[in-house]
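Where a number appears in this text, it was derived from the coordinates with a stated rule and is not lab data. As the structure is a computational prediction, the values presented were derived from the model and not from experiment. Cβ atoms are built from the backbone, for glycine too; each structure is taken alone.
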Structure 1
Amino acid sequence: MVEGYVCGQSGKGLSNTDVLVKDTRISYGQVVRTDADGYYKAMFHLHNDNLGDPLLVEARGEQQNFKVEFDPKDLESERKIRVNFGIGCEASGPPAWLWWGSGAVFATACGIIGMKLVRSQRKQERSKAKSLGKKRS
């Protein structure tokens, strides 16, 4: 499987864009179209003798060349390559700022909770010390 995204200058996926995926050794290829998010997927049936075949992936006049690589002994895993075109095209998950922002909020919340626990413990120790002082008098 060859999959990926085609994105424009803004980093947004481009829909209905043709992507050519071709094994140039056997002259077999296919043209697929991107979906609304700019995602495409081309499926090939690869045999072990296709290992090392030159692979051409082209979108919007830009070409990328690869070699078909996989472990011929691994008959379980999907043989997959990811090829993106454009800027900021990794649209397979939430944006990076969301991860960093969530991490910052989590770290801040943990810090605040930790400070409150330490203050509460100190307050308990002070009240315990005062009550021990009253018992001795």
Structure 2
Amino acid sequence: MTNKQSVEERIKNAETRIFKAVFPNTTNHYDTLFGGTALQLMDEVSFICATRFSRQKVVTVSSDRVDFKKPIPSGTLVELVANVQKVGKSSIVVGVDIFVEEMYSEKRESAVHGTFTMVALDDDKKPVSVV
């Protein structure tokens, strides 16, 4: 890769934040965000973060422990924050946090945390170096 930035600068610049509103069509019978929807959003933001770090094609190879600490009610806002935690030869471990915010107050709290491992691939779908 011909990137002149240091790995530390690339990690810092890869931080990715996405905001979403939690609407009823994304909630379960308890009126809280489906766990599967949360996982999909986390996978998407980790993909974007890893792509921004590597500027290469990446795929998810694993998701590690995901902790659902607080329910995310319908009618709230969520912020997903993804950061590169570890860089391997062809892999990037991305930590993702979901914060839940009430729409009409300043209340904000951590709701979900998980890690996702992404691998960079070449056009033949073979792992390729990310550093």
Structure 3
Amino acid sequence: MTLDEALELAQKRELDLVEISADAKPPVCKIIDFGKFRYEQQKKEREAKKKQHTIVLKEIRFGPQTDEHDFQFKLKHAQEFLTEGNKVKAYVQFKGRAIMYSNQGAELLKRFVSELKEISKVDQAPTLEGRRMTTILSPAKKK
């Protein structure tokens, strides 16, 4: 039908004439309640937003001479973070002359990674960046 006829029909029904496909020959239009259409679209977007999961990067800080109890305490927190589905960034912060013990920091992070190997995978191996040695772990895929 012609544009005038379609507009007249939409006005009689107290609805809106919405162009669906402008590229088609002839252009495709639909008679709908545009307010209701927008409401339904927004409702679908809200539902999709509720279902999506954001991945958070949690940080755990060590010193080069971190004691056993502190290590186990932080390991427990890392396990909780990984089971919740978050990534974990573990780092050893070197202060002052402690940079001489970078090998101890590397061993600490390797031990940390090996303790968590069943529930995580390594995204970034331990690397020294300035005065900080970091590694990033992400949760292993659930089977």
Working back from 1.3 (distance in nm of label points 7 Å out along Cα→Cβ at positions 36 and 60, computed), options 1, 2, 3, answer is structure 2
Figure out for me which of the structures 1, 2, 3 the number -13000 belongs to, where helix-only ellipticity at 222 nm (-39500 (n - 2.57) for each DSSP H run of 4 or more, over all residues; to 500) was derived from the coordinates. 3
I have 11.3 for Kirkwood radius over Cα pairs in Å, for residues 44-83 alone, calculated from one of the structures 1, 2, 3. Which structure is it? 1
Which one of 1, 2, 3 has Cα extents along the principal axes in Å, as calculated from the coordinates, equal to 47, 28, 21? 2
